[in-house]
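Asker: I've put the structures underneath this note.
Rule-based calculations on the coordinates, nothing more; no lab input. Nothing here was measured: the structure is a model prediction, and the numbers come from that model. Cβ atoms are built from the backbone, for glycine too; each structure is taken alone.
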Structure I
Amino acid sequence: MKEKEESVRRHGEDTKERLNIVQICDHLGWPGSRMHGVKRLFAWMIPRFDPSRYNVSLISLRSPDTSEDRLEDLGVNVTYLARSKFDPRTLVDLLQAFDQLGGADVIHMHGYGATTFGRLAAAWRGIPTLLHEHANLTDTPWFQKVADHMLAPHTDLAIAVSRSTADFVVKARLIPDERTRVVYLGAPVDEFARKRTAEERQAAREALGLPCNATVVGTVTRLMPSKGNQYFVEAARLILNRRPETYFCIVGEGELEEELRTQANALGLSGRMVFPGFTRDVAGAFDAFDVVVFPSLWEGTPLTAFEALSAGRPIVATDADGLLDILSDGRDALIVPKRDSGALTTAVLELLDDPDRCGVLSRGARETGAGYDINAFVHKMEQLYEVMHAMSPSAGRTALAASDLSFLSGTNHHT
């Protein structure tokens, strides 16, 4: 079967008008979850591929998405395998899904399960593989180490969303350094950079439960341990002592919501720290903030940071790995040590007290954000798919890494 697939692929190089690109992910969030993380990336990315050359499909290993915000409504072709985490039948289902999609010229994988079953299926069929890592954890479970060790020879290339994530790919996911590249993501710059009217800003603030004319310090985030939001809550109390007219806003959902609300109430922030939950209008939320805070403890590179840059917001961020990759202290953000609410407080007050400094950071943020347009990322992937597809199967897995892939670096300000 492998030989047949390779023969069909080589024969089709000159006759197929479009490449079949199959993206594989573990899941699209918990049941009923809305547009978060990698799901947002798919929503931005997949519709932007050139449809005359690329037929891009998505396979989720889990059950169908039941949320209000479904990728299918954006025209994304999603196949759901509805399998549990370790179900061996996933492999058979994946091979059948490839056939139903008309074959796969390149497989682009996101997540542990996707990269495990995806590489197994690719090895069976002789299909080029692209492992895309979004996390920067310190280690992997033992069973993933076994899988990654076994499947490393069947990995053409791994791309990581930050330098610390690339370290994780090499050290924990066992992909050779020479087959690993850092490729930064981005945001729809045109959407987030658009100048909004005073009426739009007022409407966005009202939707978030914020006063129209107050000073607002806020963040858009997942309410989970890595985001460090408890330090923002602590800083809010200290800022309020100095600037009693200030309001604070944490937009997002997550496991720590009740804990953060309890903390805010205990610090006397009731009515001053707003938790509006999920919002579809992320661009409006950023526009509603006078200063944006990212108090993260560790990160890959959060999509929200690209959004805040594109929106030209004055940013205060910690020195978490993935944030340092894309932010420059004094140019487009003020960088402070993580786990330090006092440092967050000092930096936010510095901006609230100095409109000119805010203006400098705002202009710098827009300039930096322009270099991280999701359209540029998509173009990089299109070029990469072409190189991967053109590689002869007989060239071996080292051929791609030895190619000129300098286009993946793009216009990053920190290269």
Structure II
Amino acid sequence: MIQHTLSQAVILAGGRGTRLAPITDTIPKPMIRFHGKPFLAYLLTLLREQGFERALLLLGYLPDPIQEYFGDGEDWGIRIQYSVSDVDNDTGLRLKLAKDLIDEMFLLMYCDNYWPMQIGKMWEKFVSLDAKALVTVYNNRDNYTKSNLRVDECDKVVVYDKTRTAPDLQGVDIGFLIARKETIDLIPSGNASFEGNVYPKLIVDGQLAAYRTDHRYYSVGDHRRLTITDAFLVGRKAVILDRDGVLNKKAPKAEYVKTWSEFEWLPGAKEALALLSGAGCVVIVVTNQAGIARGMMEEADLDDIHEKMKLEAQAAGGRIDAIYQCPHGWQDDCLCRKPKPGMLFQAQRDFHLDLTRTFFIGDDVRDEMAGKAAGCRTVLLSESYPLVHAVEEMVLATEET
């Protein structure tokens, strides 16, 4: 992976946050607290962990509480600068007024969206597409919100509609935009929106690239989102497991475990589940089961296996919180069959996980590909490296550090 050269993030944090009234009558939106910390603190921690050295906060509404709390950033491991302008300034004008403080290449963020960014992957995409800007796009397959853009097969944005009314929109701009400073020069004079004015100009020239993601983002944009954002920011410990070859003995090639009598636990697997349960981990299983599509078993057979598997795990002191199964065949081109990461993203949405902090443990190359595509900490097992070793040496050791 290409090493990114970005060192500065610019965070738009000046709006009134009117959709969050009455909370924002007295505090600015980025200072809403979750588990004892302002939302902005989570963003700054993310930036530090991703290797950013500096953050420029563009403030307007109630700037004093933000500046007093975060200061120069020393306590957060990242140097903070501020640009304070009129509360009614739009995003474009805030950027123009702060232009002299902005690097030739920078990351632009909204103060109300958190997404577990992997800047190395984003930078690699940005470099490969040679664009003036690259915006992060949530694919919005679950209709999490109303889409506002469309991306082509070459990962270029071809439509951006701030009103969200154009036909055939699919995807949401969530910020986390890598941009060249020259894009600021595309902002018209007056009190203008950056995205509303600059995105369309970049699109015409084929210069707005997209980094697409199925990992849900979390927001303090309105009251409806606060509960699930709170659930996400708890930071639940979770491990996602493949089934065959991880928990139980694999059937021979092109055959399947079709009944409970054919299910055979691997040595140490139940012990590993007990260890994970004792550590407070959410345990999720994802499994390809093409035997259903091939007519070799029914979904009811699989459900019976899984119910008995969960009961035996529980009797041994462990727990399996959820099982996701892909019943499709190899030729069905579904989004859930590994090596595609669809089941992992479904688990992410259901349990509000941060997949970049979640282990995915499998036993073959398809698992490895799915785990990496989802951004998980991916571990492959072998006959000499069973699940219980991975849990002891990787998962639990990481929890202790």
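Asker: I, II: which one has FRET efficiency 1/(1 + (r/R0)^6) of positions 18 and 354 (r between Cβ atoms, R0 = 35 Å, to 0.05), as calculated, at 0.10?
Answerer: I
Asker: Matching task: -12500 is the computed value of helix-only ellipticity at 222 nm (-39500 (n - 2.57) for each DSSP H run of 4 or more, over all residues; to 500). Pick the structure from I, II. Don't jump to the answer; show the numbers that get you there.
Answerer: Values: I: -12500; II: -8500.
Considering all the candidates, the number was obtained from I.
Asker: OK, next. Among I, II, considering only distance in nm of label points 7 Å out along Cα→Cβ at positions 74 and 186, which has the greatest calculated value?
Answerer: Between I, II, the highest calculated value is found for II.
Asker: Looking at structures I, II, which one was mean count of other Cβ atoms within 10 Å over residues 138-145 calculated from, given that it came out as 12.2? Let's see the in-between values first.
Answerer: On the way: I: 12.2; II: 15.4.
Label of the originating structure: I.
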